[in-house]
Structure 1
C-alpha cells in the first residue's frame, strides 16, 4: 500500500484568474483555484512524474474581491485575418485582486497503471527511493523555505505572478465569513495524470464553508 505524505504552502498576489470555462469570451474567475490549478502550483515548486500530487483543500485568506481587467491579446487564438495583419483584440475579464490562499495536498507514489507513461529517469529515481512520497515531501519543504522553484508559480494566468509564496505566515487568517456554493466547477484537464489525454472533468455544487473548500477525492 502506498504511503501518503502531506504538504502545504501559502501563496498570495495582486491579481488572480481561475477561469470559469462557461463564461466564454469575457471570462470570469472562480473565487478559488481549481483542483488542477492548485496541483500546478505545488508542481511549480517541485515537479516529478514519479509521484502523484493530490490537492486536499484550499483556505481563502483574503476577502474575495472582483475587478474588471482589460488587455490587448496578440496570441495564436486570434482570427487568421488578425494574425496576418498583425492586429489583436481587446480581451475583457473579471479577475480577483489582492488574493491569499493556503493550499494543502497529499503526496503518494504513482499508481502502477501510470508507470508506462513516466520517463525512464523518473522510474530509475522511483526504484532507487524507498519512499518516493517521503523524499518528495522533504525536498519540497526545503525548496519552499529557500524560495526555490522548478518554474515560477502563477495565479491562474501566467502574467499574474505571486508577491509571496512560501511557508504559512503567522499573520494570515482564514476568511471565515466566506460561504457559497459553486454550481459547476472545473476540476481537471488531464485527469489521467502525466502524459495523459485531455479530458475536461467538472464537479457540481462545490461548497465553500467558512472560507474553506475541500476538494473531493475523485473527479467527475
Structure 2
C-alpha cells in the first residue's frame, strides 16, 4: 500500500519546490492536507501524480483537481493571511478549500454539481470556518462576501466579472484564462472599480462550462 505521508513529502520536495513555490505556509499546507481524501474513490494512489485530475459531477459537469504544483502556485499568488476570507470556485470534492482553511482563511467552497457538493460536504465536514455553498459558479457567492481572495478551479474563456466584483479593495483573484493552447494562470487585483490583470505562467485546465466562450474569443 502506498505510504501517503511519504508521497506528500515527495510531492512538496519534487513538484512544488521545483516550481517556484517558496511560501512556507503553502508548502506546509500541502504536506499536511491528505490529498488522497479528495480524489474519487478508488483513485487514491493517483492523488500525488504531477497531473491534473478530473472529477465527474454528472450531467456533463467536469471539474478540475489541478496538478499540485499548479494549484500551489495559484494559491501562493493569492497571498492570503490568517483570518482572510476566501472563495473557492468549482471546489469539486473540496481539496483547495481544505488547503485554504489550513492557511487560516475563512473559506466559502462553491459548487454547482449536487454530486460533487455532497462529496465536498462529507470531506470538509468538521472544518470550522468552512461553508459549502451549492449554487451556479458564474454568480459566485455574494451573500457571503466580499472576499480577500478568490480561486477558480478550472479554465475560463471569458472574464469572470461577477466574481471580480465580489473582491474586497485590494483583493486578489487567480484563475487560468484563455484558449487551451494559449492559456495562462492570471492574477487580478482590485483597485476601486478597476481590476488589474497580470499573467503569471503558462497553464491549462479543463474549461468550466459557465465560463466557456460562446464563439471565438480573444481576451
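Quick note: the coordinates plus some simple rules give every number you see, no bench work behind them. Quantities reported herein were computed from a predicted structural model and do not represent experimental measurements. Cβ atoms are built from the backbone, for glycine too; each structure is taken alone.
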Review point. Thinking of 1, 2, which structure, once distance in nm of label points 7 Å out along Cα→Cβ at positions 23 and 111 is computed, gives back 2.3?
Key: 2
Check your understanding: So mean count of other Cβ atoms within 10 Å over residues 103-110, computed for just one structure, reads 24.9; which one of 1, 2 is that?
Key -> 2
Practice item. Could you tell me which structure in 1, 2 was used to calculate mean count of other Cβ atoms within 10 Å over residues 151-158 as 17.1? Key: 1
Exercise for review: Taking relative contact order in percent (Cα under 8 Å, 6 or more apart) as the quantity of interest, name the structure among 1, 2 where it is greatest.
Suggested key: 1
**Study point:** Origin of the value 24, 15, 10, where semi-axes √(5λ) of the Cα gyration tensor in Å, for residues 39-86 alone was derived from one of 1, 2
**Key:** 2
Exercise for review: Compute mean count of other Cβ atoms within 10 Å over residues 7-14 for each of 1, 2 and report the one that scores greatest.
Suggested key: 1
Revision key, fill the gap. Comparing percent of Cα pairs over 33 Å apart across structures 1, 2, the largest value goes to 1
**Study point:** Per distance in nm of label points 7 Å out along Cα→Cβ at positions 159 and 175, the highest-valued of structures 1, 2
**Key:** 1
